[in-house]
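> Following are the structures in question.
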Structure I
Amino acid sequence: MGREIPVAGHLVRFDTHPDPIAVPPGTLIGDAARQAGIEIRQPCGGQGRCGRCAVQVESGRVRRRSILRLSKADLDAGYALACQTVIEGDVSVRVPPPELIERRLTTEQTAPEVEVPAGYNAAYVQTIQCATVQMSPPTMDDQTDDWERLLTALRVETGVDRLNTSLEQLRTLGATLREADWKVSVTFDTTCEPPCLIGIEPANDATLWGLAIDIGTTTVSVWLVDLSSGEVKAQATDYNRQIARGEDVISRIIYASKNDGGEELRTLVLESINTLTKAACAQAEVAPEAVVKATLSGNSTMMHLLLGLPPQSIRLEPFVTAINHPPLLCAREVGLEIHPYGRVDVLPGVASYVGADITAGVLSNGMRSSESVRLFIDVGTNGEIVLGSSDWLVTCACSAGPAFEGAGVLHGIRADRGAIEEVWIDGDTYEPTFQVIGRTKPRGFCGSGLISLLAEMFLTGVVDKSGHFDLSLETPRVRKGENGPEYVVCWADASETGEDLAITRTDIDNLLRAKAAIYAGFTILADRVGMDLKDAEQVLIGGAFGKYINVEKAIEIGLLPDMDWDRFQFLGNTSVRGAYLALLDREARAAVAQIASAMTYIELSADNTFYDAFTSALFLPHTDLSRFPSVTAAMAT
């Protein structure tokens, strides 16, 4: 039996919470749910556009500001959008089972492709240094103060004779020196002049640890690195918890502008990073406090939200960030749960929609040192593209959405155990066969599986070039479902979830928009520099799921240009790889800044030709089939 709460306005009773929640008149149902600790997903950032935060008002008075995507039957049954419905009396609310984004934190041992850079020598290229110094204790004949005594010993040992420090560190200095019997290990960052003190501890030979962190719109990845050897000792990945408040950067920027939305998003991403940090450290049996440096990459919006910087100017003309090159920061002021004085290096971005994930990606993929022209595509929620060579680089960004990362799709999941990663459809019976990661019962589709499925449905006639289903086909797999026309890949009795796994018309629309945005983006870049994409020596694909893409299928849906398959190279998460390289080597870190300065940014929203290019690419594979001769040939067979 729930405890009694004094009425302060109106009482809201949620079916998933034991106690009523007291809220003032005019409170949104979504805000009341958060107060109760109930998470109602708002993929559009609370704008009332997506209709996926619907709840059922079982009793009481509410006012619906918007009824978008709610049918008359929905309204008669009491449904309302949590982000658009105001409480005007005591109410009872039922929260339907949410559209879940499966959060499966994954940790894994060092992947074979994570190789320590050749010739890595921490003593010369690592900015974080640690020196053990022995001091003589003070006497009546030597009354040198504690701080100067430490600096004198450090000068003899390392040549460093000055350190930046904080008042808090000075307050504990005397006790530390005496408890250590005047022999201590001093950790400091040589990036600055003078170097910055990180910590003073009793003399030890403990390993220095660092983190390479990629804050993606959909996924956050953390690599735990031994700074002495350069080896990656643990990796951890999970969804960015901000995704519950908006699936793309624009939705999150809008959400951040409401009440305390910005602070809430900052808290959510810090929870993601800190949870992953603890998981990686636990795997390597390392205390998080032993981590003394973190290098972060991510798009500009993610960096603003992490640092608590207002992101509103990013989406408003003239689309300007608060900062592209953040200074070195202290872990405790950022909120990272590592050594409190650990250094946090946020890598530089280029513009509002081309951030540090791309500068880090260009560092890791070698474009800057290539004499031949290459095309680099980071396939993520905020699709970013770079074209160029060692002589020049042009870049742009296009909002692809999270469909290729398994979000924004009814049965979409990450590329993890149980994800359908490849699909084949019989052209006569329309029966599918599929391959599942982990060789287990399927529970959804990852990005590569969705690309494969869409290509197969197109080539076998399940959908036409516009993505519309052919409901006249004699197969039970093509049907009208609760979410409109759909194709069932796996029946409920064969799935891990116990429900039919299908792709819907809405899912296809999301995939078409994502692939059209990316294709239009690199088409515009090529046009701007007056070259044909076929003249690019290589197409480099970044993004966490990139290495799983079937090139043939990606070309068949018009996601990638129609080229020989051996010209495509899939690099995986280039953002975290670039952060790793910058974490290790001061010269690599300087190269990231040089890359950011060298890029010419093209704002697609100001380019009148982008909309035409995007619209033309909204079809399978494209309205101009001459761009896809191999697909045209496949359609004819």
Structure II
Amino acid sequence: MDDQELRDAIAVANIPTLLMVLVQLTGERRWLEEPYRPVRSIGMGDNDSGGLPSEIQAEVREAAHEAIGAWMAGRPMAIPDPSPELVTEMLSVAMGEPVAAEYGPMMRAQLRLAPPEVAPIAVPDGFGVLIIGAGVSGICAAVNLQAAGVPFTIIEKHHTVGGTWLENKYPGAGVDTPNHLYSFSFCSFDWSKYFALRDELWAYLEHVADTFDLRRHVRFSTTVREARWHDDDQAWDVTVERADGTTEVLRAPVVFSATGIFNPLKYPDIPGLDSFAGPSFHTNAWREDVELDGKRVAIVGNGASCMQTAPEIQPRVGALTIFQRSPQWAAPFEQFRKEVPRPLRALLAEVPAYRAWYRLRLGWTFNDRAHPTLQKDPNWSHPERSLNAHNDAHREYFTRYLTNELADRTDLVPKVLPTYPPYGKRMLMDNGWFRTLTRPNVELVTERITEIVPTGVVTADGVTHDADVLVLATGFDVLRFLSTYEAYGRGGRRLRNVWDDDDARAYLGLAVPGFPNFFVLYGPNTQPGHGGSLIFVIEMQVHYLLQLVRRLAEEGLGALEIHTDVHDAYNDGVDAAHERMVWTHPGMETYYRNARGRVVVNFPYRNVDLFGFTRRADPTEWEAEPQRSVREPAAAG
């Protein structure tokens, strides 16, 4: 960046972020004091002005131009590694609200945006890790194992990397977490938008794979059919099927299952579904060959995929009929489709301190901030509509937003206004959904579907809604973890039976008794349902797993298995925490809960708690089994 490019970038930069950069570059604490202290923002926007007067903003920008220019010219950063206490103080100022001291270590760790610094692991002959899946989790695991010098092989059913972001191609598919946060701490990207759409997200994962030269470790177009533990050899035999239908058994001491939960597809149990005469397909299996222009399109389901798809196709279709099962809460989406100014993209790329603080502020906004509002207050006087006073204030805010968006169609308000507390189901971001419902070619149907006929959809009121194309926006079978292959542990125990089909439990979402050296990434009770980036969760899990891999490799161990009492106590705590939270509220159905009413998807704790849980793997929690024989060369070699 030359001087003018730097000025252009700073002119559109975020003031609270610039203030934190100034503190680190200059060491001057005055930038944390009045009159420079930002005001807390309302909502989830970036608060670019910090709520400060224009003359103060101008002063901050001029000082930032001088300090960043000097740093680029070679002047060292005054505070290159701030203490946890200082980071907490700085973030409190940047956000305009208190940040508890317990967040200091986590926030300090997140300031270090660099390739993983993993001490090399001394790997014995025949040792390696087999990773199942080359999506977000598999890529994260591979990068960290590579940094530690651990041999690994990835098995991927598709022809390239990407997982969910390779598969989902429906119109409008994108992320509802800011992509500067929904990205790995060790690999930045030149994001064109604040909330990326599918193509750019997939491009990012391909970029990470290429940056770290991962493809040479991947067996593409290969599907895992079975993983079976052998006690005698202390190894896993993994049966895979190649694209030509032939099979092979791969052996590895350690398996990381990184298949995610957004598969397989979930199809509705509606009589006559197969009888529809026109094109019919799931959003995840979007058919680009089907012409939608001028057609009558019916969408079954109104969750996240429908909310993204409907506004995209509405201008093209002749008529759009949306069949709603239950209403959803949705928050304003200030930065939907908003592009990152090109000068700011350069600043994010070339000034790591700015990128780190911008990301840290996003982390606070989208992570634990909402967690207290999801706790049930036993003394709250309106438990049917909200959980506590803060949650009720959120309900009022979202209700006002919804009614304002539907001001010209007040008849829709009773149909779309939820009666259950905010955050009870997945919180959605409004990308024009409410405005789409008001369009003259859109009809929202809340009557229950009774059957599908060749010409359309029949509802309980006896009306047949004619359609040329039927789209199923019915999501994924997320309750049945590891549903794409079978896993057999000690004594041939089938994991699906251990989990009683849809009642999966694992220690830290990672480990199950009876399944040594088998670790699940993004397993049961790991989704950050109150907000935040799944990638943060994955990075924390991988950090923990590398400690176990180090023990296996360097201590001559043949197996590590979580103690049953540790596993059970952890899951009892998870269940107890959920009983105090919104996801066990009886006022709604949610995919977070299984048929028994138990929450199996979401993580009930805060992100800072997960950080604490995964910092150190306690050796006393694991049954360590010495290696009994010389290992054969691993498939992951």
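> Once volume of the Cα convex hull per residue in Å³ is calculated for every structure in I, II, which label goes with the largest value? Let's see the in-between values first.
Details: I: 183; II: 171.
Structure I comes out on top.
> Comparing structures I, II by Kirkwood radius over Cα pairs in Å, for residues 332-435 alone, which one has the largest value? Could you put the intermediate results ahead of the total?
Working: I: 17.3; II: 16.4.
Structure I gives the largest value of Kirkwood radius over Cα pairs in Å, for residues 332-435 alone among I, II.
> Looking at structures I, II, which one was mean count of other Cβ atoms within 10 Å over residues 364-371 calculated from, given that it came out as 20.6? Don't skip to the answer; put the middle values down first.
Working: I: 17.2; II: 20.6.
Going through each structure in turn, the value belongs to II.
> Give the label, chosen from I, II, of the structure having the highest value of FRET efficiency 1/(1 + (r/R0)^6) of positions 188 and 620 (r between Cβ atoms, R0 = 30 Å, to 0.05).
On the way: I: 0.00; II: 0.20.
Largest one: structure II.
> Computing mean count of other Cβ atoms within 10 Å over residues 164-171 gives 20.0 for which of I, II?
Working: I: 12.2; II: 20.0.
Among I, II, the structure yielding 20.0 for mean count of other Cβ atoms within 10 Å over residues 164-171 is II.
> Okay, next question. When mean count of other Cβ atoms within 10 Å over residues 476-483 is computed for each of I, II, which one produces 13.5? Provide the component values of the computation, followed by the final result.
Working: I: 13.5; II: 20.8.
It traces back to I.
> Here mean count of other Cβ atoms within 10 Å over residues 140-147 was calculated and came to 10.5; which of the structures I, II was it taken from? Intermediate results must be reported in sequence, preceding the final value.
Numbers: I: 10.5; II: 24.0.
That value comes from structure I.
> Of the structures I, II, report the one carrying the highest value of relative contact order in percent (Cα under 8 Å, 6 or more apart).
Working: I: 11; II: 18.
That would be structure II.
> Assuming 5.0 is distance in nm of label points 7 Å out along Cα→Cβ at positions 84 and 492 as calculated from a single structure, say which of I, II it is. Display every interim value, and only then the final one.
Values: I: 3.0; II: 5.0.
Matching structure: II.
Read-outs: derived from the displayed coordinates by stated rules, not from any lab. Keep in mind it's a predicted model, so treat the numbers as computed, not measured. Cβ atoms are built from the backbone, for glycine too; each structure is taken alone.
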